[in-house]
Structure 1
Amino acid sequence: MQNFVDLNIENFQQVIIEESKVKHVLVNFWAPNLEMCEQLTPILEKLATQHAEHLIYANVNCEQEQQIAQQFGIQSLPTVILVKDGQPVDGFAGPMMEEQVQELLEKHLPNAVDGFYEKAVALVNQGNYQEAFTIAKQAHDLDPERTDIALVLADCYVELGNTKQAQLLLDNILLVDQNGYYHSIVGKVELLEKASESPEIKQLQEKLAQDPDNLELKVELAVQLHQANKPEEALELLFAVLKKDLSFGEARKYTLDMINAMPDGDPLKSKSRRTIYSLLY
């Protein structure tokens, strides 16, 4: 990770003194094979990734870097210290829940949610929904109660063809928050839903209903559904084909192409990857 560093004597001056003038440095003092360290580290890594714009995550293996641990007066592990301008400004020792670490960071860091939201909006205005989705998803994960973020994420879902996930977000928007942007997204969803009712799709669905074991029909229908912005339904059909015959026609290629086309952070992408890996390996 770009904002991750293993702290040692050689880079101590650069990271703790110089780089902490620009960003906060979150220093994780740990040791191998300590259960509490193993539980805390993934939490710190996740939050450090989310706050990468304003935070450097520095690891200190106390078995290898005892001099640094002594310099900070570390008495127990794990210990986490937040440094700014070369000085500790906050920290804790022992286990900590993700929500508690997040609260600690929010006291000192610029509001990451606002930053993500503003970037996502700018990308949407540029028509770059692929990148906007990933950033909007990060903002929504950090603050799922914000309506403005939910609307941007729903807009991205629609533009990337996942009307089902968009509708789930829209369903949770309160009446008082159903502004012009909300109604424009609803309109987009309705248009895409109508597109999925094309004569070609209906005809294939009728044929498949009469011949439910026809793998070729399933692949053809999956391709049509994907073109009509129904990725989840399309992938369900392709996975059904691959479970029957992993080498059937172009089914595997179509499946991988559809998965790779999804933006990073899309839950459907992660879910589909796990499914395809379980089939392939």
Structure 2
Amino acid sequence: MQRLHERDLSGVILARSLGYDHLMLPMEFEPERACATRIGFSDPRREPGELLFPARFPKHVVERDTATMGAYAAAGQYQQRPAPRDGGLFKRGWFTLVRAVPAGCTEVRAWDLAASVPRPGRQPDYTAGVKLARSPDGRLYVRDVRRDRLSAGGVERLILATAAEDGPACRISLPQDPGQAGKAQAQYLVGRLAGYDARASPESGDKATRAAPVSAQAEAGNFHLVAGPWNEAFLDELCTFPNGAFLDQVDALSRAFSALARPGYGLLGVL
């Protein structure tokens, strides 16, 4: 079947290990995803990019159809991926790893909130906090990512502990969900963060629209990641966005970017 999302039918079966044999034959061979099943079949191809059925679908036909379908459709129909191999709205090659950030950066920690813990058969969303820094020359550095599945009390403790580690110089941006309950939660958390520059605001626009300016800066080469154990999970989520199972880190990154771009903190320009 084609792949449309990390939580489509195939994705759910694979994630829950329901005992099926997974026969996966992408149009163009990817050695790291070579398929071998318990019924004795193994993909006989060995060379990267080797076509599945060149007599019926030669290279010029595959290239023609890929150009017509677009990257996401080709990934789902030809390669059995929810998103293109190198990413869609975000690509891995746009982000470089660095050891540290330069002096004089402005910093913000933005959060995307959830309040639930995993149970058998249920994998809830994460709470994620992305710490983003802007250097004096306008370059952007993701310094740190905190991500966990927690109860409401656990989320509060994580935010407070992270604020203490980041220090008062790091601004804090929190989402305010619609309705009175969301407003009350935001006011409560801001109150608990007395002594820090903590602010809450509603989200505006859909997730892809909010992420588009971040993607533009990343494509321009303005984004860097400080090397850390969170790097791979962060890049995996960005590169499957918006068809990934989880969007919490992307949402937090978009919020952090927006917070740094607000009037009074300087606008971000493409270098």
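Since every read-out is calculated from the coordinates, none of them should be taken as a lab result. Please read all numbers here as calculations on a predicted model, not as lab measurements. Cβ atoms are built from the backbone, for glycine too; each structure is taken alone.
Computed quantities for the displayed model
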read-out: With distance in nm of label points 7 Å out along Cα→Cβ at positions 14 and 222 derived as 3.4, matching label from 1, 2; value: 2
read-out: Volume of the Cα convex hull per residue in Å³, for residues 174-229 alone derived as 92 - corresponding label from 1, 2; value: 1
read-out: Among 1, 2, structure where helix-only ellipticity at 222 nm (-39500 (n - 2.57) for each DSSP H run of 4 or more, over all residues; to 500) as derived comes to -10500; value: 2
read-out: If mean count of other Cβ atoms within 10 Å over residues 142-149 is computed and equals 19.6, the structure in 1, 2; value: 2
read-out: Comparison of 1, 2 by mean count of other Cβ atoms within 10 Å over residues 150-157 - largest value held by; value: 1
read-out: Given 0.00 for FRET efficiency 1/(1 + (r/R0)^6) of positions 62 and 206 (r between Cβ atoms, R0 = 25 Å, to 0.05), calculated: source structure among 1, 2; value: 1
read-out: Origin of the value 22, where relative contact order in percent (Cα under 8 Å, 6 or more apart) was derived from one of 1, 2; value: 2
read-out: Structure from which 34 was derived, percent of Cα pairs over 37 Å apart, options 1, 2; value: 1
read-out: Parent structure of the calculated result 17.6, given that mean count of other Cβ atoms within 10 Å over residues 70-77 is the read-out and 1, 2 the choices; value: 2
